[in-house]
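> Pasting the structures here.
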Structure I
Amino acid sequence: MTSETWPSVPMSDLVDAFRDRVLPSDLKDQSLTHYSIPAFDENGSPIVEPAAALASHKFLVEEDSVLVSMLNPRIPRVWLARGGPNTVCSTEFAVLRPKPSGVSLGFLYLLCSEGTFARMLDRRSAGTTGSRRRSKVADVMAYRFSLPPEPIRERIVRVLGSVDQQVAALNHEICSLRSVYAGSGSLLWGGQGEDEAAPRALGQVMSLDVERVEMLPDREYHLAGVLNAGKGLVDKDCFLGAQTEYKSMNLLRSGKIVMRKLTAWEGPITVVPDEFDGYVASNEFPTFSLSGEVCPNWFRHVCRTPRLWQEMKNRVTGTVQRRKRLNPDQLLTVSLPVPRRDLQEKAAQAMDAIDNTVTGLRAEVDTLRTYRARLLSALLNREIDVADVEGVA
């Protein structure tokens, strides 16, 4: 490894930040390529949508840029964005581009993806709650790093670029399979149009079945949350009974249905999987038992359908959008096609096959991203020489 010293420089010497705002509603009938935090979290790709659908100000991204999320930097979100006249991003992002005499866009992207940079932003973030902390663009510009010579920078970009291409290919396959999954939804109803099974009210095939558990001061409980769009449950950590004001909470049981009453129009409903049996949730999360006519795995896929979410949305009550609720009796009035159980099981098996393939591909992506993070850190910190990994990564 060369003994040449890499100079320490601030980001501001090599990079400019851009804050050109636009109100999408002023663009009338145009379609915009929109880089948003939800889109990043969903599939890592921007969304093309009508300007009229975007109510708040956005930053223009007229040239290729690196976008770094300032919101909750403990979750690194860095995008190599393709710019254009109709491209915008959330104002939660810092829009960065190299100065003419600075580094390449590819190296800037790697620099902002590296763990040391992400940890710096997290340390400097501030906010009144843990879920709404923000860093400042000034923190980005003040960040100092060791700058490799230009030839080494570009070799590092090429090495990491090969890993990024593998990740992109896997993500493309995942997106394609998700489209197939969404397009296969008619299987759940036993067919399309007139071939669908007869509609039945959910109250005919499931019933409210809430089991309460007392919060004992010295006992440990595991808290669950329900994800939107039927995406399942999330482990929200454990707590002692003495740490909550609730005297009792709802107990989750494998195979039961659980939904969130608040903002039910976002589709927070799922079937409790085996690994969440015995978890608890507040009384905002009622549970239901299915009759023997319904296969729980079939209903798990039903929970992921926009058709169910729309029916839930049609029944929510309340005056403020973010506080609207769906009560259990309202859910039970939803009417959906319910095929014979054997057809339900066949449909669920087909949907499972797609789902399991996506899960496997995501595991590959996670493995590659872990490898990428370690490799990038080692290269920028000079723990390994780029020559040692060229042709290997």
Structure II
Amino acid sequence: GEMPLPEEELKKYLLKPTLEREDVDKKLPQWVEADMQQGAGLVQRRLRAEGYLNAETLLLPAPVAGPDMRRDLTLEIKTGPKFIFGQASIIGSPPELEKLTQAEMTQAHGTPFNEARVQQIQKRLDSICTEHGWLHAVTTADYTLGKAGGTVDVVFRVQAGERVRITRITTHDGFSRGAKRVLLAKFRPLTGQIYEAAEADFFFKRALDTGMFALLDTKVLPENGNLAAGNLRITGEETKPITVGFELGFDTFLGAQFGVTYKNTNWRDTGNTLAAELSYSMAGPVGFVSVTNPAVFNSQHSATLRFALEQFNRFEYDRIGTALTLDVARRLNQALSYSMFLGTSANTVSSRVLTLPQTGPADYSLMSLGANVMYDRRDSPVLPKKGWYI
């Protein structure tokens, strides 16, 4: 009869176990019955995924080999009736999630019916509930299959249970004192709030941004047996706090360059980051020392205090400058962040060739004060395909 799927597609499933062997000739493969039986099983599973739940396959090798010592192989397929999703309804879903859960029902209507798809929808409904605080939700499905195929009406029953409110934040005992301080500060806004996966993920990423952690994981546990109260438990691993780097290069303007960098993401077990850099070129040395507190007064603000020294000695012009800057920043949500900065610098200029009107004052200072606001609605900060950025 008529093939339910393209013959070439079914052949790929049939030959898949054979062609995956390392020693096989892909142009003239020698088949092994066990591999072909496995391939026939894949064809059967593929047909059932398309709604042919009673599909059967039978492998029929030719009784004798041909003159070229090659044996023909036939796969007999009995598809049986096709089943498709009919009316998909949901009972027990929280009213707040009605729009999201109903969208799953709409997508299922008219598609090939199979048990794997039903289980997938059940898991998706559980996931939607979990993402919005119903962490103990369980979904079951009721349906009846007719002998002649056709539409299958499915009723999904959601037992949402209690919606969880975060009452406490705790960390694994293996974290250092500084790491615990940063984690508790970063996740503190969740305390007293209904659990929302998107919001928890936001603070999760902010903790990773500190550079202190190689791995983090969170899990909400019932608090003293109360399913409506949750203890957000944070586990994971810290990175190696101290890194030292060396660099060597050449610039057409500054000439040869070399430098050394140092970074400690948990300085003196405080959770603060100490960074330093010293580099040298033909224009002179440049260096800085900075301290970053990722949770100022255990808040969502971070602050960086930076002291820098720079010498520029090229083309009969010598300038030595020192600068001190303070930057306070906060990310309010996934899209909006801001920072405020205050800086001052002192500079000394000298030259044996240039005159005072040309160089300006021998000693001068600068001060800067300002703020930055960033609003990022791109779908990805690395490889954006849509959105906008201000």
Structure III
Amino acid sequence: MKKEVKKILAFSGLIWIIANLHHPVTPSYFTGLKLPDHIFGTSYAAMVFAIFITAPVWGSIGDKGKRKLTLVIATFFYGIVQISFSLTTSVWSILVFRVLAGVGAGGFQVSLMSALVDVSKREESKVIMANYSAILSVCSAIGFLIGGMLGYLTPQTVFIIQGVCMIFLSLGIKIFLKETNPQQRVDAKKTKFIWNIVKDKKKSEGVFNLWIITFLFITFFVGLAYSGNNNAFNYYLKAELNMLPVVNGIWKALTGIVGLIANLSINVWIINKTDIKKSMVFILFFNAIFAYLLFLNDSIVPFFLYSFLFFTLYTILLPILQGFAVEGEMKDIGFMSGMFNAIKAFGEMIGAIVAGFSYNLSSKMPFLIAAISLGIAFILSFLSYLRDERGEGESCI
């Protein structure tokens, strides 16, 4: 593995630790302010809506030879926003700063994926994505754990700590990381934003073939299912089971460690030894089953067991989707990474909104919606696999 890949993975780990510090204390912050139940979903939806809008833009700017700059700006901006978030007390101010946080988060999500592909050989990209997902999983869990431990401080203090750490990390990226995409393509005279491609019929048909459209729909429904389940799970622990933030932190740390092991073993085996599309079909099927079983069970032990299986399968599925997003030679890596993150964020936005409002009907309703969404993703994946078997499908991205 190249030295530059290791450096980017190291910075990725630090970013995801810091970016997850606030999650365990946010439910306590909202309940302490006596805000309506839907705020846990709508605030997250506001953030991922901004990711949906800005991710392709960040990716396109990075494709112009400014990958490092986008990463520095995105992390610095996110840090400033989180410090400011500590001052919010109303629904509308929370939503505004969640949108701004999404702008920054979209930038570093796209830039990290694209930078890794910039410095990797094409045949190594899927394995690198598996390594990245492993780091994302375990470091997000570490962030949750640390955030849970910091839950004994006020939530506002945790937000400030998070923001300051992200600002220092931005400066570290500026000093220690090289530009991963220094050469501009000769034919890239104009940044390729999504609206430029949609308006050009020839370009649109070349980019959005049948497989890519199917892949993006699968990504959307997976994002919807994960977001709805995750948001409902976090709020359920506090509102229904009255558990302390540290419990959520420990739980996320446990699932993160298992996710790390799965990414470095199961994912590598899937990538090297199996038909990846076929494997994705099976993963989606079983993930839908576990989401439905999660909806059916009210007892604490089955609830945690099926949640554990659900999140583990998601950590296996994510690098597979990321690998599809960044493979191929005909499209700008930043643009395709941006499209993937945008559609994923759009699904997460819808999932968060649906979870927030369906939770008012029943605390278990978001888990049923997650199961249905994964069922749709399974059907789309299965149909795509059948097309490939009959020789009717499009080639990979």
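A short reminder: the numbers here are calculations on the coordinates, not readings from a lab. Just so it is clear, the model here is predicted, and its values are computed rather than measured. Cβ atoms are built from the backbone, for glycine too; each structure is taken alone.
> Suppose you compute helix-only ellipticity at 222 nm (-39500 (n - 2.57) for each DSSP H run of 4 or more, over all residues; to 500) for every structure in I, II, III: which one lands on -10000?
Values: I: -10000; II: -7000; III: -27500.
The read-out was computed on structure I.
> While we're looking at this one, here's another question. On distance in nm of label points 7 Å out along Cα→Cβ at positions 67 and 227, which of the structures labelled I, II, III is highest? Could the numbers behind the result be given before it?
Details: I: 2.1; II: 7.5; III: 2.7.
Answer by largest value of distance in nm of label points 7 Å out along Cα→Cβ at positions 67 and 227: II.
> A value of 8 was derived for relative contact order in percent (Cα under 8 Å, 6 or more apart); which structure in I, II, III was it taken from?
Working: I: 15; II: 8; III: 31.
Source structure for this number: II.
> Here volume of the Cα convex hull per residue in Å³, for residues 35-250 alone was calculated and came to 147; which of the structures I, II, III was it taken from?
On the way: I: 214; II: 278; III: 147.
Considering all the candidates, the number was obtained from III.
> Follow-up question, since we're still on this one. Using semi-axes √(5λ) of the Cα gyration tensor in Å as the calculated read-out, with 62, 34, 20 as its value, let me know the right label among I, II, III.
Details: I: 44, 24, 23; II: 62, 34, 20; III: 31, 26, 19.
It traces back to II.
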